[in-house]
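Enquirer: In structure tokens below, several structures.
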Structure 1
């Protein structure tokens, strides 16, 4: 069990000396019992917010959710969120209660919580209050609703995705009645803000149990990204592939590093396949243009989910380029570096490896050799003392070309692009040599 930090214990003891109960609650108890380091330390108490402020005189108190009984104590060791025991009123929007009522008993507060593993409380002496079998479910590796699952998901539909996130993050199973209910109630997610859905989706994707969760609860994922639904049971009819598009997608997600953008890219990398499918005269399936179409579809889906722009652009660039042949020559590697940049080429290597993880053994071996060579070329290019990664890395610039008498405008770019092509082919990236070559190009009329 993780030790309660002194700054947290001090807050609990200060409330106790003022005559109030104070208990760790929720995720910090769950993680502590699992031997994990909690990210946040949250308390619940029978003290009202004003009484909490009086008991913690000397601390800076921030009224972070005063309407719902929550304040945050800012200590030298860290922040501690403190919420008065409460019972929730009716939920009309499947997200938030219309009102909350402060209650005197810990038991009433725990009854309103989502899952048994989150419905435990711990006192300052380490004693755990567990009314719903949370410790047993932790030991069994199970996510189970507190009480009736339909009621829990009807109160707050985001709990549907939270259940999947906890199952993925902890690599737990979802208890059958809870799983049946969340599938049945998945349409309630349409009422939830896109930002909240996206946050939970990222958490699902990066967990060690992501593949199992995505396969078992695919209809939930399709509810929030309906463009993926056509992948289910879509046979690829291609000797390079051994699974339908959705199963391949899920296995590719699991094979990628647990970076949110990389796993999002693999989740969406083949989203354009069903639209671009064709059969040749031999009955072999092809997906010409699926990467470009997939990037367009992914861009639309991520905008709808209010994904941040940096992640969206990174994901779409990877999808657009994931089907290209890994460079096999210094020239083609330099061109790719110029096109997308070193960081994104590193990302592409990860995507290529994840994409080919679910292929036949022969294809994995062949593709793996291509990817290994591409990574070697990438390392070699970046190891150069002054690697030329594009026109901006040339030892000359637009002002130098203008000084040769070139008319301002597109001609300058054409000369620089021609110089980069020659450097990509192995010509030295040296100022004098490039100026001499630029002079020759100008004389030939390239401008």
Structure 2
């Protein structure tokens, strides 16, 4: 976008896109591609007016992230230089967070051209709704963009690429999108399909000489929801077909949501041109669920089923099944079924016996030296700097992160953690734990960072 901006007595042509690219190059150059895609790519300069630069952001999460990570001052510094004037930064949100989380009551009708050929249909699980998708910082962003896309298909966020390990709610979100779309307009035709089924149906259409019918299922839909795209790996012809379907839908502003068990860059065996299209829109990950989230999911489940399960039993399940929400809910269903059919009370001892084949063995405590090594690498410090007596801000946060990780990943006491980090008092590690815990709960960037570091430590 080109604008004219008056500076003193001269008129200058300003390219806002070029200026923002300059800001990104200088301010965010050290960020990983994943973080850039998630937090920086959706931001743009909307206009410069009366000495104010208006930044367009998807929602308030993005401005909170900029503020929490001290990027505003750096952005202003670059803008002052580029615009040759002192400016103030204002935010304009595409979507108000309150609107994202608020139930939309009115029905919305979209223009729809009735298709002549059968459209791929799928019965969405009525239990998989946005209301039943319990959130914390690990999955709130993924839910928010999907809910917005369901209400404004093809216009708000497109495409959306969600990645997470198995059992963390990707399929739930796709069904929630389908359910919400059909609630808003019964005229919607939605193409929901898993990648392996896409491959099978494509092969059958070739064998039966019905490729046009196959394509029409997607081209006549208002949205394409593709689950587990990693199953396209190595399927060159299927990838080529999907590439053309993707382009047609995208060009016609149809909503596209794709899920995967890994980020786009890690989909080795999928064509680069497809990967680049996955990265056109919003990339959102679903992180490891916190204990609080696991407990909230179990309690929500018991309330919906109108059954009583003691809190200590729920906590036992939540503490021992940590990586997979599907297994967590399956364990709850199992103990309720056994309790009802065999008339066994739900005590901790009884539940331990019921779940002896389900409960994961507790992970072995991690060597704190691994934690120190990973923290030093992540923050580009030497171990000597990390454990030094210096108290600069550049060292304080990495130390606090390290002490937090030591508390959640080892059996060490606060005093022992403080000693390993060369601190004198156990209160130092205690306050570090509380600070990082609060930071994670209030800032999605740090939740993502901590989850990544935990995975790196456990992989060593």
Structure 3
């Protein structure tokens, strides 16, 4: 498996649909290996919301051949780190250690992904851990702000479901439920094995074939496109003295090869010299934190603006943010555009130096578009974005309407105040 720098990154596909991608990092002494499963909260029903996250926790509690202690010890004897995470559109099981041990990592991760036994006693204990995690989330106004924001953006689409899930699901999910979910979701068509480092690509493919080659193909998990809704939600949360804002708009999905909205977000609020930070923090002292970024998934994307500030500053923060958005729909300063493009380019090349980032991006690209663009292609798309495109992107977003979530210390009448402040967005 080799490629030219500007060509798509090659990958191998096993007979049962498992895809294997190896990203060369010849200068690295360590390597990252991960198994990505194309299942997350967006693939769940409301009745089972959170089962992907429960399963990820339980996968480490023992396999057919190894108990929970042995799973951890086998990794740590090699000096390796083993971890996992669940997101809206995927679940990932990862290991990082010496490059020479990468083939062993494939086998060890396959054992966790394919042969977890979900012991009843471990499930009972892990429920308590998961419920404590839910409680922590419920106490965090920023996380709750993003939950509300997702609901506003996507309405009844499963994209609005929280990754952590529902208490009632965690409390009642059974070992049989987990085994059934693995059987349906953890199939060849929904798995990517990704590795990055100074590795023998053919050796990794052989290990993946040995570990996953007899897995049933299954059916690729798909998600219908999400229709953007928009609106305003507030939630008062006692115990804090800050107000937290998440405001944003719909953007194209991951497969759209869109760099315009990434540049738009960076123009608005990436770095202390950006208009958002320069105006709200440096000039006016209204916020202690603010920024803008884009999250992109198969079903759609979001440009999100977040800010945290004293409750008395809600109205001026809303007014100034709305004013800045309207101004960027009318004019984009060339210096701001240059700054934003260069910030994104540096970030793209920096990500090329991080094994964990590279393998996750590669897996998500394979799930969303069936190919992995070269870094040089991504950089070229960023450089090609001009001011007219950024202005047009802001104009389209403002015309579609904002989604605004406000949490924390929120006074009465916040919703009409938001609507009043945003009334000038459409020009």
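FYI, it's all coordinate maths here, none of it is from the lab. Model, not experiment: these values are computed from the prediction. Cβ atoms are built from the backbone, for glycine too; each structure is taken alone.
Enquirer: Quick check on the output: 4, 17, 24, 25, 19, 9, 2, 0, 0 is P(r) over Cα pairs in 10 Å bins from 0, in percent, derived from one of 1, 2, 3. Which one produced it?
Expert: Structure of origin is 2.
Enquirer: Looking at structures 1, 2, 3, which one was distance in nm of label points 7 Å out along Cα→Cβ at positions 72 and 352 calculated from, given that it came out as 4.4?
Expert: 1
Enquirer: Further question on the same structure: Given structures 1, 2, 3, which gives the highest value for relative contact order in percent (Cα under 8 Å, 6 or more apart)?
Expert: 3
Enquirer: Of the structures 1, 2, 3, report the one carrying the highest value of distance in nm of label points 7 Å out along Cα→Cβ at positions 128 and 152.
Expert: For this comparison of distance in nm of label points 7 Å out along Cα→Cβ at positions 128 and 152, the top structure is 3.
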